[in-house]
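Chemist: Okay, got some structures for you below.
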Structure 1
Amino acid sequence: MATRPIFSPSMSGKLLVWTHHVNFEWFPGMAKVQAQRSIASLHDHAKSQIGVEKVLEISSKSPDALGVALSAFNLMIRTPKGREYSLECAYQSAKVFEGGGPFLDLREMRSIDAKRDPRLLQHGRLTKFTIYGCDWDLQPRTAFYDWLYINALHRHPALAEQVLEYRAFSDIAFNPERSINCQAYAAALYVALHERNLVTPDVLGNKEVYLSVISTGAVSNAHENSEQQVRLDGFS
């Protein structure tokens, strides 16, 4: 048996995403068919344990084409200047370490190569993220990754429309004991923000407004004139 989280958007209250830990049968092995057997088991047990009818697996191993398209390896970030990178490449290229970074050439790589680039392990401790001319602290822990994901998703209206039909998300490869960021969590956050009418230009484009929203569940007017504007057209 194994345990994985199922993430569900919260439509009211301070909490934006519910995390449900589900026990299920794990099928070991690297083959895609084994991963999909584990996914099927996870979703079946989620139905009985937490009462969800439909779960979307978001990963490259997903049996659903939508889930594959929403994987960080495949979801593309599009800028007004016409440039395009996978979310994974954008995330890895934004890392700044004690002794180096950001490594902007990672944007041009395949997602798997960007994630495994040896420089990400050779320059000491991760200190911050830098993207679109703005620095992001490491706290809150997943704030930067989630912001990157919801921006990318929102700029793919056809994908976003389909995501909004779901109320539960999984990522079979995400183990909270080993990882921090999760694309399934970020998708659930997008749904929660959308259903609360919080997917706005300020939330998407202003770091301080976004951080206020995810910490309080509501936009703070105190940040309307913030100088920390994070615009996609700033991606050079």
Structure 2
Amino acid sequence: MMQERRLSRYWKRIFYFQHMDFEVAFSDLKNLCYQPKKVYENIYYNKQTKLQWARDDPAFLVLLIIFLLVTSCGYYVYFRFSLRLFIIFVCRLILIEFFGLGAVISTLLCFIGNKYLLQSPPHSVPQSIEWAYAFDIHCNSFFPLFLILYVLHLFFKPIINSTSFLSLLFSNTLFLIASCYYCYTTFLGYKALPFLRKTVYILSPVLPLTLFYGISVYIHWNIGLFFLRSHGFIQ
């Protein structure tokens, strides 16, 4: 019930821009690119004052969605595709790839963390991972991934859209960096919770991702080209 009331207040505040702290939210976006630990240090201080791990200010989410919309417009201008394809791309990026997959990942990690990673020291109040905090972690991790896979893909499209081996290596390396950074930032989010143990297991996907990268290079499969084709930007 407490979490439901917090979520309700959170979504109500999303319509009141004058009540949002965009300066802090923008600082978090900047720090996520090169010092993500600092973001979780701030979240820890927020926990001490507001007694919750999840953000109570939707400014970060609003800024992130604005970035997604602006980038979508950049793709629309660059590739000059139809308005229909633009709307499909926006819906796919925001509703499916950000919110949809984010909800799945957050729910899965929240379940795994609460079932297998909780530690209950004696004489302490039992605690658990809030789903809203798990989704906050996804939002934090998604932003650097988004910058690498979407923004850099747009700027380096002439390089990626090539049949050379260097193009293949560059494109697939971007994918590896983005996915591993997502895992690392996610790990930091759960590591920040003092009632969890063995959070290093959250980094487990890094190994199969690295193997997948090696296989994709070996078989000459350009992930960047696949990304552009799957979104209908190139034939």
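Where a number appears in this text, it was derived from the coordinates with a stated rule and is not lab data. Source: prediction; values computed, not measured. Cβ atoms are built from the backbone, for glycine too; each structure is taken alone.
Chemist: Which structure, out of 1, 2, was distance in nm of label points 7 Å out along Cα→Cβ at positions 67 and 187 calculated from, if the result is 0.7?
Modeler: The correct label is 1.
Chemist: Suppose semi-axes √(5λ) of the Cα gyration tensor in Å works out to 33, 23, 14; of 1, 2, which structure was it derived from?
Modeler: Structure of origin is 2.
Chemist: When helix-only ellipticity at 222 nm (-39500 (n - 2.57) for each DSSP H run of 4 or more, over all residues; to 500) is computed for each of 1, 2, which one produces -20500?
Modeler: The read-out was computed on structure 2.
Chemist: For which of the structures 1, 2 does the calculation of FRET efficiency 1/(1 + (r/R0)^6) of positions 155 and 195 (r between Cβ atoms, R0 = 30 Å, to 0.05) return 0.10?
Modeler: 2
Chemist: If Cα extents along the principal axes in Å, for residues 35-130 alone is calculated from each of 1, 2, which structure is the one that comes out at 62, 27, 22?
Modeler: 2
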